[in-house]
Structure I
Amino acid sequence: MEDKISIARVILVRHGQSTYNIERRIQGRLDKSVLTEIGQTTARQVAATLRGMTLDAVYCSPLQRAKQTAEIIVSELANSEAPPPGPQVSPELMEVDLPLWEGMLREEVIEKFPEDYSCWQERPQEFRMVVPEGTAEREHFPVLALHQQAKRFWTEILSRHGGQTILVVAHNGINRCLLSTAIGISPASYHSIQQSNCGISVLNFAIPAGSAFTPDSLPRVQLESMNVTSHLGQNIPTLRPNHTGARLLLVRHGETEWNRNQQFQGQIDIPLNERGKEQAQRAAELLQDVQIDSAVSSTLSRPKETAEIILQQHHPGVELELRDTMKEISHGLWEGKFESEIEGEFPGMLQEWKEAPETVQMPEGENLQQVWERSLEAWRSIVSSAPSGTTVLVVGHDAINKAILCQLFNLETEHFWKFKQGNCSVTVIDYPKGIEGRPVLQAMNITTHLGGGVLDKTAAGAL
C-alpha cells in the first residue's frame, strides 16, 4: 500500500531593504542593520499579497532586519480571517557568516581582499576565511557551512508541517542555500540564484506520513515560483548595474483545451484555447514596458501564437524566429491520450514517469536525455547569438523549459519535476558576462499577471 503523502508548502521571503543594503555594506551576521522605511513598506506589501492564505507557522532569523520583517507581516495579518501565529526564531536561518568582512563597504572589501573577493564571486564553494580564535585560527568555508545550516533547518521543520503552509523570513544567502539544498543545486551555483528584498518564493514538499529526514535525504520538492516581486510594483527584477550580457525571458505557451482536459499533447499541434489567448495577452501587458530585442519560439502553434500575441501590441517590430529544436517532448503513443488510457495500455509506466522520469522511454517517442540534448543545443545557440545588453523572448513548452532550467544548474534528468512551469508563466534568466559566464536565475514561474496571486493557478496535468 502506498504511503500517504501530504504537501508542506513553504513561502520563502527575504527581509525588506535594510540600512546596510542602502549603504552597500556587507551585513552577514552583524546585527546593526535595521529596516528602512522602504523595507517596512515592502514588508506590508508582502502581507497584503499573503492575505487570504492560512499560515500555520512562521519562522524567522534572529537578526533584527529579518525578525522585524516577519513581525510586520504577522502584525498586518492579525485582523485577517485566519491570523498567523507569532514568528518562531530559528538560529538555522542566520545569514552567511563573513566575520572578516562584516560592516565593511563592498568597495572596501574588493580593494583590500581582491583575490578573496574574486574567489567569493567566481568559486563560492572554495571560498574560505581564516578566522582568529584566541591564540589559534579557524578555517571557515562560509558557503559550504551555510549549505549545511540550510539542510539542518529543513530537517528540523519539514516533518512537523505536512499538509500545512509555513512562512519563512530570512536573508539573501541563507535563502539561496535553502532553495539549493531543497532542489539539489551545488554550492558552486550560490550566486546563480537571485533573492530580492521582500521577494517571494514558493516550494512544495511531498511529505510521506511518518517519515523522518536527514540533512542529506530531504523529501521530494517542487519549486513553484522564485523571487516574485510583482507585489512590490516590479513586474520582473531590474537589471543590475554591472550587467553586460543578455537577458532571456523564458515563457511557457498559454493554455490549450488539452491542457485543460489533462490530455497528453507532446508534438501534436494543438492551438491555444480562448483562455490561453487571454493569458498571452496578460503576459503581453506584464512585459509591455520591457525592452525586447528578439524573439524565438518552438515551431508548434501554441507557443508561436503566444509569442505573436506578446509581441504584436507593444513590440511590433520584433521578428519571431521559429526553432524545431524547441518543440515539446515527443510522447509517442501517449499523445492524444488521457492518463486512464495510458495506464490501461502501458500499466505502471505513467507512475514511473511521475516518480523516476529519467528511466522512461516514451513508446515510439523520446526519452528525457534526448530532450536534454536538443534543448541545451537550442538554448546555447540562442544565448550565444544574443548581443550584449539585449533581451530575448523565448517561448517554449513545459518539458523544454524544465530541461533548460535544470541545465542552468547542471542538474540531470532525474530532477525534471523540480521546476514548475505554468501556462504563460514568465521566467527571467540573465547572463551578466555572456554565454561563458555563470547564468543567474532572477525570477521563475511568475504567474501573478494571471490572477492567482502568489500561487500558480494555471492548468495542471499532462504536457
Structure II
Amino acid sequence: MSGFEYRGDHQKLKRTLGFLPTFGATVGLVVSGTAMFSVGNVGAIAGDWAWLAGLIGLVPMMCAAFAYGELTAMMPGGGMVSDYTLPAFGRFWSMFALLSGYVLLIACDGGTQLVMGGLSMESLVGVPQPIVTFAILIILFLINMFGVEFYGRSEAVLTIIMMVIYVVLGALGAAGAGEAGGADPSVGGSFGEMPAGGWAAIFGTIGTAVWFYIGFEFTCPLAEENRKPYRHIPWALIIGLLTIYACDTLFLVGATQYTPLDVMATSAIPHVDASVYMLGTAGGITMSVITILAAFTSANAEYAALPRMLYGLSREHLVPLIFGKIHPKYRTPVPGLIFTTCLMLIAVVYITVNGANVDLVLTFIMTACVAWMVTYTIALLDVLVLRKKYPDFPRLWKAPAVWVTMPIGIAGLVFTIYTLSDYWLNAIICDGVIAAYCIIWMKAKGIRLGEIIPLEDMVKDIRERSEYIEGWDEAVSAWLEKRADAVFS
C-alpha cells in the first residue's frame, strides 16, 4: 500500500508521552489568547469578585475532569468522547458529541487564537498580522506532521515558559510593582468592592469564566501515544485545572486593582491592556509575547487532538475512512491534520477580513462554549451509564463519588448554558447542521443511528490498534475472559 496505511495493518501510534507533555497538552489550550481574553472580560464585569466566578466555573469543569479521567482509563483510545459514548448511547450521539464539541471548537476558536497571536506580533514589531498568522499555521502543521513526540516536547516547554511568565507578571502586578512607574491603584475601585450589578453580575459571568478552563481534556485523544494513560491523563487533568485557576486568579488581583473596568470591558485584548496599566510598557510587551506563545500552544493542542478524534471515528465508519489512515514513515494522521488546517484557515480569513473586535471574539468563543457544554454533559452521562452497565469493568482510575459529582457537574453545565442565552441561536444553528450531517451520513452508509457498540468490542479494538499498555492490557484481558466464560457457562 502506497502513500498512507491503515492503522490496523502494520503501523501503530508510538507510546512516547509521559506526564509532562500530558500536562502541557492539558493546559496548552486553556492558557490561550481567548482564555486570557475571557479572564479580562470577567474581571471587567465582576471586578474584584472575578475570583469567585472563576471558582464557581471550576466546579463543573472539575467534575468533567473526573469523568474524562475515568473514561480515558477505561478506553485509552484516540477517539476520546466518541469512543466513550458508543457503548453508552450509541453511534448517533457518539458522532454528534465529538463533532459538536470539537470540530465546532476548531472552527470558532482555532483561527481566533492565531489571529490574536498575529495581532500581538504586529503590535510588537510591525509585521502584518496575516503574514504572522499564516506562518504560525504552517509551522504547526509541520510540527504535528513529523510526530507527536516533537509535539509533546515543544508543547510542554512552551507551556511552562508561558505559564511562568504569566504567573510572574500577575504576581508583580498584584504586589504593586508597577506603582513606581506610575501605576495607579485607585482606578479599579476599592479592593473587595461589589461590582455595579451586584451578585447578578458575578453569576452572569460564570459562562464566560468557564472558558478559563475549556479544552483541558484535549490531552485525552493522545491516550494511544501515552505510556501510562490511566495514570498520567487523570492527574494531568486535575492538576492542570487547579493550576489554571491559580494563575488566572493571581492575574485578576492586579488587573482589577489597576485597570479601569470599562477599558477591559471594551477591549479585544483586555489582558494586554491590563498588563500595561499594572506594569507599564514592559508589562504590555510581556503580555503580547505571552499571547503569541499562547496562540502557538493552544493551536498546537488543537492540531494534536482533532485529527486523532477523527481517526477514532473513522474506525467506526462514522467519518470518511481516509481519516483512519496514517503516514507510513512519521506515523501521524495526516488527513486529519489537513482537515484541521482548513478549518483554522476559514476562521482566520473570516476574522481577518471583518476585524477582531470584542463582540466578534465573544460571539465566536461563546457559541463554541454552548456547544461544548453539551458535549461535556454527554461525557458525564457516559460515566453514569457505563457504571450501571459495566460495574465490574477494571477501572484503573475511578472518578470519586460519581453519583454525587456527576449530577453536580451536569447541573453546573446547564447553569452555564443558561448564562449564555445571547448565543443560543448561533449554537442551535451550528448543532442543527452537525446533527443533520450525522443523520444523512449514517443513513447513506446504512448505519443504524441508535446502534450501541458493546464495551467488549471497544476495548478489543483499542488493544488491536494500539501498542501494549502495562497494567491495562492484563486487566482488560482478564475481564474479557471472565465475560466470555459467563456467556458459555
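Bear in mind these aren't lab numbers, they're just calculated from the coordinates by the rules spelled out. If you're wondering where the values come from, they're calculated on a predicted model, not measured in any experiment. Cβ atoms are built from the backbone, for glycine too; each structure is taken alone.
At a glance:
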| quantity | calculated |
| --- | --- |
| Label whose coordinates, when relative contact order in percent (Cα under 8 Å, 6 or more apart) is calculated, return 34 (choices I, II) | II |
| Among I, II, which structure scores highest (criterion: distance in nm of label points 7 Å out along Cα→Cβ at positions 278 and 294) | I |
| Structure from which 56 was derived, percent of Cα pairs over 18 Å apart, for residues 230-309 alone, options I, II | II |
| Among I, II, structure where helix-only ellipticity at 222 nm (-39500 (n - 2.57) for each DSSP H run of 4 or more, over all residues; to 500) as derived comes to -9500 | I |
| Which of I, II yields 23.2 [mean count of other Cβ atoms within 10 Å over residues 46-53, calculated] | II |
| Origin of the derived value 1.83 (Cα Rg over 2.2 N^0.38 Å, for residues 134-197 alone; candidates I, II) | II |
| Source structure (of I, II) for distance in nm of label points 7 Å out along Cα→Cβ at positions 22 and 222, computed value 4.1 | I |
| Answer label among I, II for the case where volume of the Cα convex hull per residue in Å³, calculated from the coordinates, equals 148 | I |
